[in-house]
Structure I
């Protein structure tokens, strides 16, 4: 089929597209055979290796077929191609491109490759009649003595970059796993696993200034029974949101409807104000909750204070249900 490209600039752009196609088909797809329709019947092909010197379409075609399955699928970047037309219908394309093997290939190589292609433009469009691939790091440089050191350094640098990339991915995966292990999925608060870790670190030692708050939802079972478990879950999340907004990462969900705060930073006035604020916010949100606290200005003891806050919370819960029962009796009378 003929081509409708008329201007020299259009033809040069077409040559650049073909040059890039050649590189991608060979290095990225390991499919050099698909390029055969783009080759001229008279062609010379020179590869990067010393023995890769082939003349004639049949010989080049036979050689390209032997490459199937032998070239790792590489990544290509920073392609640059320039085209000149020295005589009518002849276009010379020179290019430079970075070629790197992906880690999945288990081969670590990154080279800056140069390529020259000559195309003859005929009635059926452009056909490649000369292809020369050279790698400036493949041969020894003037600074190398006895070994291609610069190529070795480039490959080693690429290998180290891949190791660092893998390390970062592993660190991110570990961080995610750790987050999932220590975070309550429903509320975003720390869970019992994190609570146990903190207790293990603080138990049996002088914690200095320490405040503990124990929260327990009232009537969660009634909400589940009358409005459904979805409403109960929403109630838990709303409660956790109020606690988290004030106490942040000091808050833990340690049971279905139980929450605990371990505050070793705030002073007593701030601590008590925070407890008051959370309690008021919940009341405004229609949430009834039993609250128990424990405070030490110095010589804080985690286990002792958790037990103390727990007892105070149960006293508050008992008062709540006693008042609820008295109100029901009064309404019946």
Structure II
């Protein structure tokens, strides 16, 4: 089966689908650093503005994949939804689905999409896509409804043997109205965060001021006696006014904000260092031999923006089965 990889980032969707022996026939992204990483790993440079391409120039395919831009829908973004120009990129997906009519699509976005604008944004998206929803008739008044048989669910990376708390909504559509799709329930957990930490890491330390914030808030934490010596104790969202901690052997959600560096990168308190790029890749399920562009900030941003490879692989296996 052939697939296209829209808003491809550094290639998480492609890696997952090619691991299931599917063929990528088109990819597109507008971030030059992500495209450099993509070329390093897939020998293609997909720098394309999807708003400027005619659908007739996109090869025929059976599966459309898209982790469409999430900033307008995330808690960390401006939450303007379709009022934000990035939100309208969803309609580029609609246009391609309408003109190319693939058998299947797989879309991914932040969990906040579901409740954005009191649920109206998500309802609008579903009304473009679905005439059946999660196995039931879905009456839509949208005259542009594409008539797909659609299923959606929030899946968390930590349930797929990758120690990162990363809930994401996946929307799967089928042309076949008879399909009754079951989302994967997860993969047996065999390791935690402490198992994937680098043995000989490159050390990047936080500023003395921010280090002080961490230990001031840790001292006041109600579970200080239980967590203060854990190898996998992580501080994040490090500010003068607050510091968040995670101590369940999972990483907090990696985000594009890591690309701005500093306190937006999770910090291993007792190792006194930030996560390394290698650890970031592991926390998204990428293999050891995956290559990154030679730009630290851009690489952090790409890692935070990626889909988690094992989650997508599990979704695709259930589709193929």
Structure III
């Protein structure tokens, strides 16, 4: 598939609390100010001081967890969030963040339990339901995964990860028609569906041995993302499979206009020309690719020379070899 797996992003927020002046206020306020300034490492000792003082302990634990996440110390942040919910069992944001961290640590059981607790506390968001869908998907419980993906989409139809999650479920069941229908619904119902949706649909059609429909879907995707080199190369190979080398050539040549990964595309184009026995054009493509730093270009150019030599045309082969030696 061309689409990338969606990742869960932690929802980090600092809960500042106003109060009368005290040492605890000083520690907590100073820590929050440092956090807001992006000085996460400096904020840690002040949060710990506020925890030790005790007055704002649950909130200091929570904000310390946020700070540790920013410092990419997720395992220690887990401890902070667990301590938060021990002190404030109804603090829903802490349960959500616990679920996120458990998920990122691949602890699906605790992740599910944390998210369910957040739902019990009234947190009915697309983030939670999408996350639960991912958890149940990874656990192999497709029924519950589907339930939560659908709830996420009800709350936020633009949640493309949930559309892909539903399509992945159908793909796993070899029900490619429903997988395609799911992504077509996404394309029709949300503006966030991009080229990757078409590329994935194309992949499903190929799994159904429907090459013509796969070609159409891939072309539609490239209309949206014409500079996607991987998809363009894939489309060219599909045209070759469909016995349409001229369309394969056209597809690669169109990609060259964008001057992106040009050497790779030139090697592909040279190979197509080579297979069509258009050796002069193949050589020019291979040589240009080599000049751009692609070592496969030189190999392709040498193969052109070898082809002339094996065909008995030593004069033409020597011309090729000379140009390779001089790299021009």
remark   = Value 1.37, calculated as Rg/Rh (Cα atoms, Kirkwood Rh) from one of I, II, III, is from structure I
note = Value -8000 of helix-only ellipticity at 222 nm (-39500 (n - 2.57) for each DSSP H run of 4 or more, over all residues; to 500) was derived from the coordinates of, among I, II, III, structure II
query = Suppose you compute distance in nm of label points 7 Å out along Cα→Cβ at positions 60 and 252 for every structure in I, II, III: which one lands on 4.9?
reply = II
key: Origin of the derived value 3.2 (distance in nm of label points 7 Å out along Cα→Cβ at positions 180 and 212; candidates I, II, III)   = I
request  = Given a value of 16.9 for mean count of other Cβ atoms within 10 Å over residues 52-59, point me to the structure among I, II, III it was derived from.
outcome  = III
ask   = So relative contact order in percent (Cα under 8 Å, 6 or more apart), computed for just one structure, reads 13; which one of I, II, III is that?
value = I
inquiry  = With Kirkwood radius over Cα pairs in Å, for residues 100-283 alone as the yardstick, tell me which of I, II, III scores highest.
reply    = I
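The numbers here are math on the coordinates, done by the rules we state, and not lab data. On a predicted model such as this, the values are computed, not experimentally measured, just so you know. Cβ atoms are built from the backbone, for glycine too; each structure is taken alone.
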